[in-house]
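See the structures that follow.
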Structure I
Amino acid sequence: MSVAVTYRGRVVSSEDVAFIRRLIAAHPGSSRRALSQELCRAWGWRQPNGALCDMVCRGLLLALERAGRIELPPQRLRPANPLAERKKPSVTRLDDVDRTPLHAKLQEIRPLEFRSVRRTPDEALFNALIEAHHYLGYTQPVGAHLKYLVTVLGRPVACVAWSSPPFQLGCRDRFIGWSAEARQRNLHRIAYNPRFLILPWIFVPHLASHILGRMTRMLPGEWERAYGHPVYFVETFVDPERFRGTCYRAANWQVLGRTSGRGKDAPTKCRTRPIKAVLGYPLTRRFRELLAKG
């Protein structure tokens, strides 16, 4: 089998390219979207929740066309890119948030309430809090993701976000010990923590590590309810020039290593981004066995 191209970890052979050419020839009046959906069905290319991998498939078709391997029908529509043109969250949503400093012991503010706010009226509040008070600001996650607002008697005290993980991460992949094929099959069983925020007027010792502990116990079930499968491992990045990752360490997360600083789309091996510490936490003792399954 001769390899034509590798896209998002999927090896596409010359035989696959020939099949795509026949598919295009058999559907001369179809749009690019219809062709990608047909190809997904032919290959059984679906997300864990059963939905077609339509967007990824269209990216593959475009990559093959740019490489001169196929010819797609003319593009019919040029819809706006909602991610590129997405407006920043409005911080006016925070006008009614109680900013009174809260000094308390952890046991004095229990029970904490963890509310999943994605696609609810409180998602705008979550986004605005991250935009206003997290040093990285708010960025719309791509792919599978969940957002949690942590409250005490209805008052927000923290925000926690989870999303799909980076495809390739050397120190994590060595720690898990999986093959490239196993990573391709099971990457969706890892969750990445891109944002964690304790609001700046909340002063409660051990609150951050307590929230992380609660969240990691909740997350496998929450992810399965949302996406039809559990997750077995979680990871995050910490900027060592700003933070030590104390709350993660206190919650028993392990330092796995550091990023290369190149980013996922770097055209060269030169560093283009700040180097981050990578921390991870297994959600089950069998995580290596489960992530290496075929």
Structure II
Amino acid sequence: MPKLEIHPFSDEFRAEAAALLSARHERHRRSEPLLPEIDDFAAQLPAGDGAVATRGGAAVAYLVAEVDDERAATGLAGCAAAEPEALRDLYAHLSKAWPPRHQVFVPASDADLIDPWFRLAFGCQFVTAVRETALTAVPAFGGTIRESTPDDLPDLAGLERMLAVVQNGAPSFSGLDADDVDWEAEWATHWEQDCYPLHIVGELGGRVVGHVLLFDRPAGDLRVPEHNVDLALAGTLEDVRGRGVGVALTAYALSFASERGFRSMTIDWRSVNLLSSRFWPRRGFRPTFLRLYRAVP
């Protein structure tokens, strides 16, 4: 067998890298048909610090990461391989010059592509997912659902702070100090923006106890299809969890999206957030990509 050779990523290899990415995405769409159709895979290839592995003159893998002072991040189109083991060689070649935090997105259904990263000491940190929209009965939870208004600003700031507290706690350890952010200032201009087709709150006894925000996320990458809406944010107060508030808000959002012609809904969550990682799969969201992470000592 010819020896594996490693080269800097350059225009010389763009066509072969695009072919590797096309094959990867074709396999991915067989497992998840809601993923977008892509016409130009060369246009998906990222810029950054990259390398290509060849065997006998043919490209068998590529890896490209965007690198800053703190991390090297390999995006949705940042790696593909006909020989997944070659990714370990590419990583060994490139990572010598990288800062200590490393991230890579891989298709959630591609076990052959996940395996070499697992053996490079990467673990799952983050999940993207998708499901069909559908007219869905909104279960009763003893309260009401309505659109948010600027009068809800203090309550929404409280819900956002609550999420930051959850993300900062075990086992997530996000590192974000919830008290270092002016949450009301973060939300003050929310109602002036036109990229949110729906923002609803759930009330119990006249108190806002949860919310769901939909975002018109642009299509065009390997993850987001046309006629899609993103469930960008959701949360319920701790003292009402288990009473069906989140389930009702999600059902309302799925019906709203279906009625307005959105065919699919995307979402993402930290896999280390116990609440999110259990709640969203139960609502029918299927993983599409995993963000794997490694911190080098």
Checklist entry - Thinking only about volume of the Cα convex hull per residue in Å³, for residues 169-216 alone, which of I, II has the largest value? => result II
Next on the checklist: For distance in nm of label points 7 Å out along Cα→Cβ at positions 241 and 281, which structure out of I, II has the highest calculated value?
Outcome noted: I
Next on the checklist: Going by relative contact order in percent (Cα under 8 Å, 6 or more apart), which of structures I, II comes out largest?
Outcome noted: II
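Every read-out reported here was derived from the displayed coordinates using simple, explicitly stated rules and does not represent laboratory data. These numbers were taken from a predicted model, which means no experiment stands behind them. Cβ atoms are built from the backbone, for glycine too; each structure is taken alone.
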